[in-house]
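Dropping the structures in below, format is structure tokens.
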Structure I
Amino acid sequence: MSNYQTPLRDINFTLFELFKYSDHCAHLGQPSLDKELANAFLAEAAHFSEDVLAPLGPLGDQLGCRLVDGDVITPPGFKEAYQRYCDAGWPTLSRSSVYGGQGLPQSLGIVLSEILGTPNWAWGMYAGLSQGAMHTIETHGSLHQKQRYLPALISGRWTGTMCLTESQAGSDLGLLRTKATPNPDGSYKITGTKIFISSGDHDLAENIVHIVLARLPDAPAGTKGVSLFVVPKVLVGDAGELLEPNQINCSAIEHKMGIHGNATCVLNFDGATGWLLGDVNKGLNQMFTFMNLARIGSGLQGLAHAELGYQTARRYARERLQMRAPAGPKYPDKAADPIIVHPDVRRMLLTQKVLVEGIRMLCYFASLKMDLSQHTADVSERDAASDVLGVLTPIVKAFSSEAGFESANLALQCLGGHGYIREWGLEQNLRDCRIATLYEGTTGIQALDLLGRKVLGTGGKTLAILIDEVDRFCADCEGDTQLAPHLAQLATLNQQWQDLSLSIAAKALQNPDEIGAAAVDYLMYSGYVVLAYLWLRAEKVAREKVDLSPGNADFYNAKLASADFYFARILPRTLGLVQMMESGAGNLMSLSEDSF
């Protein structure tokens, strides 16, 4: 049995105390989704995660997926766990009630993804990618396509994937070669090879619905000539019945560093039958519906591996006896003190703690903006939430995955040599985590999206909405002497965030390389500032609650100590990031290519 425990107390704090989730749901027109009902969902998910999924995590890593006669076989127990997941109704949680879903907010689905994914991310990807396929068909599909595909996808009988990457076209999707040739009946013949397709084939469900980017014969060159198609593994009749297999085959499973329990496939579309999804030559814009949800998922992956590693490191540090505390024995009756008494071990554990809890706040914060962008009745509020979500999405994806990997690495470091040994699970956790900074667009791609498109591309309009939100919070906290030191740090950085954006924009007018040179540092700076905003909000709540709830005083005092650590030890990283951004592009571009 795994030692993983779902952090329900911190999840509850983040949802209901920090973000007042019951009020949020009522604002969306779902007042019945109160704290009691939501916690019932989360408690059941926690039991499933701990009892069913966690024990399968190491097994999936050791045995991996197998390709047998063209079919992918998942590790033992994965198929049975998936059936239990479907039987419990988890796939339906945040999907349209018109097609069999429960119609609950997307944010609750995000929390569910964290809970189910943390102990076994490889398994969780099968379910997570299906949510993206459903969301894309709900958003862009015709009525006929929704009726044909959504009921089976929402029930979990079928799963879904996204098929973008080709060997010559990674992040530059304008280079893709997969062809879509019109058929007389209105369908298309899809021909080409896609690589790196997570969950691309498996034995968990009876059908897989692939969302595929391809190019029509007369399409313009580049990204403007890309269209989106729905291409099922098994063809589907008008009544939703399964017909003959489509012309799709899995020719290989990629040999990967981690997430061995998830099949990352090479898929050959050999004249497969597909149907246009949405508008001709608008496929890349439409695929962002899927990709943006997947980017939030990548941020959750950073959170998952940070949490899993932190739990193991914390437990080990409390039990492992090594040397004595610098100030003298803390446990004189033992042969040595547990390593948690040592300052450097505490540095590593506290860094993990504030990153884990900070990333959780960040992911949930973005998910609430997602809810508002989709469901609030107020058009201006919906537009503002959509703009802020646009800024937050690359931060969630890249900052959370980078910080999650840092945290997972620190967890291994806490165990010393034992962390390098398989039995503790931390080397698997670190290997599994590494991909999160790469897929759905690398950190550099996300940074260019944030700085180039979302900030400079809108003239700073979208960033200004988020900066104004932080400013309003700071104004509301004026006069609170306990928050004053941290409040001053946040207010200064929030203003600097805007100033840096203007400065980079001015430099870019003279030299376009300035954007790429500053982008990653800018994204990480942005992540630290947003976390400072969320940590200060958490500190404010904890200060209000600590005296009112003596039974929870330890929890709230830990929040206060964590906030102190974040502002003292983590937030100053922004100073170095600013210096690097201000140094300009010259030190990157002056060296000749032959001198590398």
Structure II
Amino acid sequence: MKQALVEITQRIQERSAATRRPYLARIDQLAQRERGADRFSPANVAHAFAGMPQHDKIRIVVERATNIGIVTAYNDMLSAHQPYESFPAVIKDEAHRHAATAQVAGGVPAMCDGVTQGLPGMELSLFSRDTIALGTAVALTHDVFDAALLLGICDKIVPGLLIGALHFGHIPCVFVPGGPMSTGLSNSEKARVRELAAQGQVGRPQLLEAEQKAYHGPGTCTFYGTANSNQMLLEAMGLHVPGAAFVHPHLQLREELTREAVRTALSITRAKRFTPIGRLVDERAIVNAMVALLATGGSTNHLIHWVAVARSAGILIDWTDFSDLSHVVPLLARVYPNGQADVNQFQDAGGPGFVLRELMDSGLLHTDVMTVDERGMRAYAELPHLEGNRLVWQRLPAESGDRSIVRKASEPFSPSGGLRLLTGNLGRSVIKVSSVPEDRHIIEAPARVFEDQESLQQAFKAGELDRDFVAVVRFQGPRANGMPELHKLTPPLAVLQGKGFKVALVTDGRMSGASGKVPAAIHVSPEALAGGALGKVRDGDVIRLDADAGTLNALVDPAEWAAREVATLSPERAEINNHGLGRELFAGMRRNVVTAEEGACSWL
């Protein structure tokens, strides 16, 4: 194993000792209790199972059968989650085949960021993660489940489910994905039409036609954003049935993988090989997830979400850990926006299994971790398929199916991962460099300051931005307005970069897994509303973003910089941020949230 991986893991273990130890003690104590049906009073038992068929009641109460709780993020607003409508029936049927039972313990909200991009609803998006965690806790707090299956895929949903599940760390848990939609309009063509629309060269009908060809049916969106990064990370942590991530929703193989998730959950209950999720998700598993993220150029959202996930298991990580890992983890995949391929092409070229095998063989993953599959981490380097009606796994070919999409560790796209930590007098931030051209890794230009993304778009349409500049978009952090993703800024900035101007974005907001070829220093912490240095920037200040050196600075005389007052959010903008479309209900989360680098948690 690479020495750097060992050392980073060890320092995380040492840093986390004071929080991890009591966490494990708590879950061990809970795991030693009697089953819920045996521990509860008759009235509690009657309420818990009143809605079940009589034979299931007998199984649970008399025969003491295993009872699986299903926590589902089903709705048909999200294309990725629409297929979950039929999953509970399949899960219950498979449980019955093994003399067990299953109940839908609860549903959690699941919003589509694609619907809310650039709209007020996006200001609820980040906090929906903690709301989902709360919903997971409400579902599992019925406390009658011997194991849990967690049904979720998309951006905030998987982290929320995982945070919630880790607060019930004494329960074995398996995540059940649904798979991507089939390939439609290519992601690169979709981006091209968006840029044309930003320039007014195509109208709304042409843009709508392109978008509907790209997002056209059930399943996860096919670009490698946060949703599909979630699936990669769950494979690397051993929380899926091996190879389940990117199998299409309506294939027979998908149903068999869902049934296998039931069988897997049953195999890790107390009577067999009891491995609760709080034990499985240890420091090594968290590091494996971080490595997988870096090796695939995954979503920058996970520099927030996985910090929160780790905290839920008593583990403390920060952006320095990501940055140090990035220096030793090679980039092995190029999937849009980190390349031209979509996730279906990634899967056909070798997919998560190929990447994980290469990382393991290179000493860049912990292979001695527990996984939901009893075969361990090596099982995640195999590909599931059907032989008749039987689910089996086979080894992946030694060579990549397409070297333009996925490569061996001996011939990576880059010797280092796709993320960088930036530090300087503007604070700490991160940048996704895997999709940024090398000649754009360093940008030095005057600042143009905005307090919302609408103002930047208006300036672009007015022709005010046809020059070299660094767009500073502040008051977009978690305390200010829930830290929305700023995807609507990508087309105009990409257009300006395409014209030959040197442009960059610096913001305390997010860009997520869809951040593209424009250099973007994001998640700047402390955020402007918390007195962060972004509040000191003035129009015309020269900003230097150096992704190679890992620095982000305003090139202002130090004495003048120290004396400058921090700008405050205008009352008009504050009023907008605090009201309308449910934003009032999240005021408590905005007040209590910690910094992005601490996971933007509202529950600490």
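Nothing in this text is a laboratory measurement; each read-out follows from the coordinates by a stated rule. Here the structure is a predicted model, which means the values were calculated and not measured. Cβ atoms are built from the backbone, for glycine too; each structure is taken alone.
Some observations on this one:
- Given 148 for volume of the Cα convex hull per residue in Å³, calculated: source structure among I, II: II
- Computed over structures I, II, distance in nm of label points 7 Å out along Cα→Cβ at positions 96 and 448 reaches its largest value in II.
- Looking across I, II, the calculation of mean count of other Cβ atoms within 10 Å over residues 480-487 that yields 25.8 traces back to II.
- Structure from which -0.43, -0.63, -0.98 was derived, log10 I(q)/I(0) by the Debye sum over Cα atoms at q = 0.08, 0.10, 0.13 Å⁻¹, for residues 72-399 alone, options I, II: I
- Comparison of I, II - label where distance in nm of label points 7 Å out along Cα→Cβ at positions 280 and 408 is highest: I
- Source structure (of I, II) for helix-only ellipticity at 222 nm (-39500 (n - 2.57) for each DSSP H run of 4 or more, over all residues; to 500), computed value -11500: II
- When distance in nm of label points 7 Å out along Cα→Cβ at positions 176 and 464 is computed across structures I, II, the figure 5.2 traces back to II.
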